[in-house]
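Take a look at these structures.
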Structure 1
Amino acid sequence: MPRELCIFHANCQIDGLVRLLCLNNQFRQRYELRRYTNFLREPLPDEELTACSFFFYQHLGAKWEELASANLLARLAPGARAIKIPNMLFKGYWPFWTSRSPSEFGDSFIDELISMKLNKSEIMHICLHWDLEKKYDLRAMFEESLQTERKKEDGNIVQTVDWISENYRSRALFLTINHPGMELLARVAEAVFRTLELDIPSNLADILPNLYPEFCLPIHPQVARFHNLKFADENTRYNVFGKQKTYAEYASNYIDSQLLNITPLSAYLHIV
């Protein structure tokens with residue numbers, strides 16, 4: 001029998017999700033999979049949208065114009081099922097992350113110190129030793145971030161935010177703010193299997209290694225201490241594009257990249 005068409009329209013998190021789904025023989029035998037990466041603005045052909053049985057998507061608002069979720073859903077055939085999947089982001093480990101930065105891994109705390117025209121040794125000393133709780137309400141920042149993510153969960157195939165808030169201290173659930181580990185992606189995959197009425201493979205979260213393991217964004221030791229993280233402190237070494245670095249070593253590279261006006265940061269991190 002011909003396989004039914006499943007379309008996935010999502011960000012880079014789809015990479016790990018698709019790999020997990022394809023481990024299931026029933027899925028491979030019953031469904032033909034098409035994937036489109038939303039932030040790359042890959043166009044979705046009308047003939048595929050009208051032919052698909054299941055359309056799995058991360059919600060995109062009106063600013064995405066023709067790729068906005070509302071526009072794509074309107075192009076589906078009447079019998080197709082549209083299923084919203086989580087777009088997971090977690091600032092709990094990295095409360096100073098910002099998209100408004102010269103760095104693609106922006107850190108508002110370090111950026112502010114750099115903007116004060118301090119020399120590097122001064123920036124490093126303040127970054128590592130200033131009492132963050134005197135300047136920032138870390139608890140409020142954490143709760144605000146969770147609240148933002150909860151608002152995005154409406155209509156999702158599976159809820160993840162409360163589960164993250166219950167488990168983030170015991171193990172690293174994310175490698176960067178938007179790169180969840182396989183444990184979280186497995187929860188989404190399980191929900192997809194249930195929706196498609198397929199068997200769920202056992203130990204799904206342990207079958208494959210984490211996606212994009214080449215870069216784990218280091219966690220500020222004071223943030224780790226504030227949240228009582230069991231896996232991070234000032235001596236923890238993170239994989240930074242093939243080199244094992246502490247937070248202090250990473251912060252030093254981050255500062256150098258900006259002071260030397262070397263961009264992008266990832267390119268600089270590959271060579272230092």
Structure 2
Amino acid sequence: MLTHRATPNAAAADTMTLATPPNLARIPAGDFLMGAPDAGEDERPVHRVYVSEFFIGRFPVTHDEYARFLRATGHPAPSIHTLPLIASGVPDGVFKENARSYVWEDGQPPAGHGSHPVVLVRHEDALAYCQWLSDALGRPVRLPTEAEWEKAARGGAAGQRYPWGDDIDPSRCHFLADPLIKNQRGTRPTGTYPPNAYGLYDMAGNVWEWVADWHGGDYYGAGDIRDPHGPESGTMRIVRGGSWVNEDVGMLRCAYRHKVPPDTYAYSVGFRIVCSA
């Protein structure tokens with residue numbers, strides 16, 4: 001396992017005691033085929049993209065890791081507040097019932113969920129965590145770009161649908177195989193399922209993961225071919241990887257792009273971090 005440590009500057013010294021250096025995997029520089037030929041317009045055309053070397057968290061950020069951030073900064077804990085636009089059409093009671101297990105009480109994560117991916121976090125919360133960890137470790141920490149995320153999810157293999165191959169495999173990821181038992185399901189501890197070829201866990205299922213990019217419908221056809229960072233602005237954000245609430249296994253594919261309103265937070269959305277080489 002590759003864990004990178006950095007000597008913090010004086011301003012970060014006090015918070016360093018609360019920050020744990022992330023467990024990172026090295027993703028080598030190189031090109032890969034991004035997108036899918038047999039999917040929707042959002043994933044076409046398949047195109048070759050070059051991505052510089054980077055380091056990505058082997059696991060999504062957990063409740064325990066997020067708790068250190070909250071103690072150090074006083075940032076608001078995950079909670080249920082104004083329902084996001086993505087929940088439009090869903091009765092308030094249904095969203096709140098499904099979210100209740102992940103609400104923090106008195107600054108403490110839900111009992112028994114310390115090693116689970118943190119959820120109920122908005123894009124701005126993920127960015128705030130990255131800024132805190134950057135200051136604490138003395139090196140830049142950020143969200144992955146879409147291209148970085150997809151390259152990492154594919155594990156060095158070309159064209160496969162999922163991180164392990166072309167067929168869905170319930171022994172390799174956490175999704176909603178039976179929608180009738182949704183209320184009995186939920187997130188699972190990180191590392192429950194086998195990693196991909198890069199040593200990354202939960203790149204399909206468990207929780208959706210925020211990426212840095214704005215959504216751009218035509219970006220695949222018109223974007224940069226070297227270290228793309230997405231459009232400069234937009235009206236929708238992107239999450240990747242699928243989650244425990246998804247019964248449509250197509251959403252767990254490496255190339256699947258799920259666009260959501262910027263105010264999105266849910267009991268199925270978390271994030272993982274990246275450090276540049």
Structure 3
Amino acid sequence: MSEQELLDQEMEKVIGSVGIPPRPTMLIELDAEIRKDEPIYRKIEQLVSSDVGLSAALLKTVNSPFFGLRSKATTISQAISVLGLSALARTITGLKLRQVFAKAGQIDMESFWDASAKVAMMTSHIAEQLPGMNRDEAYTFGLFQNCGIPILMQRFPGYKKTFGAAERSMDRKFTEIEDECYQTNHATVGYLLAKNWNLPNTLSSAIRFHHEYDLLSESQSLLPVEGQHLVALALLAERAIQLHAGLSDSAEWHKGGQIALRHLGLSTDEFGEIVDDAKAFLDGQD
């Protein structure tokens with residue numbers, strides 16, 4: 001058994017104690033249809049339309065300024081045409097995740113999901129400006145990188161306080177503080193959810209190691225280079241959003257920002273240009 005398999009086996013013990021939600025049946029059926037050599041678009045449309053709330057959320061997403069449509073999509077069929085099947089699957093997966101965790105531990109999670117959506121859009125936008133980056137994967141990673149947080153929020157009543165302490169710590173890893181309290185952390189839990197929900201291995205690995213900034217500066221098997229790109233891009237996206245809001249450096253940028261810039265081969269001036277562009281992009285989303 002490989003080191004990876006041993007690690008996965010150990011981590012899956014967490015599932016029973018924390019409560020990883022199963023992959024929704026609708027996603028399983030949608031994935032099965034999309035993977036066919038000749039998918040039946042009418043069936044895909046019916047699957048999506050069977051959930052009224054999901055259909056409305058999909059149309060709202062497609063009609064957002066991010067997609068820049070000249071005329072609004074009014075039907076699920078039009079939304080599918082705009083997105084394409086690959087992007088549709090990722091978008092629906094993200095929307096279903098939001099449905100599953102509409103509330104976590106009696107805490108309204110609307111602001112959390114709005115922030116995740118903004119990070120996803122910005123990560124994708126930055127990826128589009130850099131050579132060799134995958135815009136769709138960047139969007140999905142931005143949306144899912146913190147998906148373990150609502151699970152821990154639901155499972156542990158005191159998690160919000162732990163999250164605050166981890167978010168402010170300038171010298172300790174975010175996940176180290178979570179591990180100390182709960183013997184697990186949001187990156188591990190998010191990785192397990194991503195695997196259970198059948199997200200690509202690159203994405204699930206990046207979710208698992210997105211606070212391990214030292215992995216961005218070395219060649220190793222735990223986090224392939226494509227996953228390293230995603231972690232670095234999301235960190236830049238978060239910083240660009242903070243600067244747009246007039247906020248000072250976050251603890252995470254302090255710990256990993258320069259490493260992320262070096263990994264992507266960007267100078268401080270080049271990142272400044274990206275930030276200026278990001279501000280204009282974000283203004284257009286408001």
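Numbers at a glance
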quantity: Read-out distance in nm of label points 7 Å out along Cα→Cβ at positions 58 and 82, computed value 1.8, structure in 1, 2, 3; calculated: 1
quantity: Among 1, 2, 3, which structure scores highest (criterion: distance in nm of label points 7 Å out along Cα→Cβ at positions 50 and 242); calculated: 1
quantity: Computed -11500 for helix-only ellipticity at 222 nm (-39500 (n - 2.57) for each DSSP H run of 4 or more, over all residues; to 500) - originating structure among 1, 2, 3; calculated: 1
quantity: Distance in nm of label points 7 Å out along Cα→Cβ at positions 162 and 258 derived as 3.8 - corresponding label from 1, 2, 3; calculated: 1
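Just so you know, all these numbers are worked out from the coordinates, no wet-lab data involved. Keep in mind that what you see is a predicted model, and the values were worked out from it rather than measured. Cβ atoms are built from the backbone, for glycine too; each structure is taken alone.
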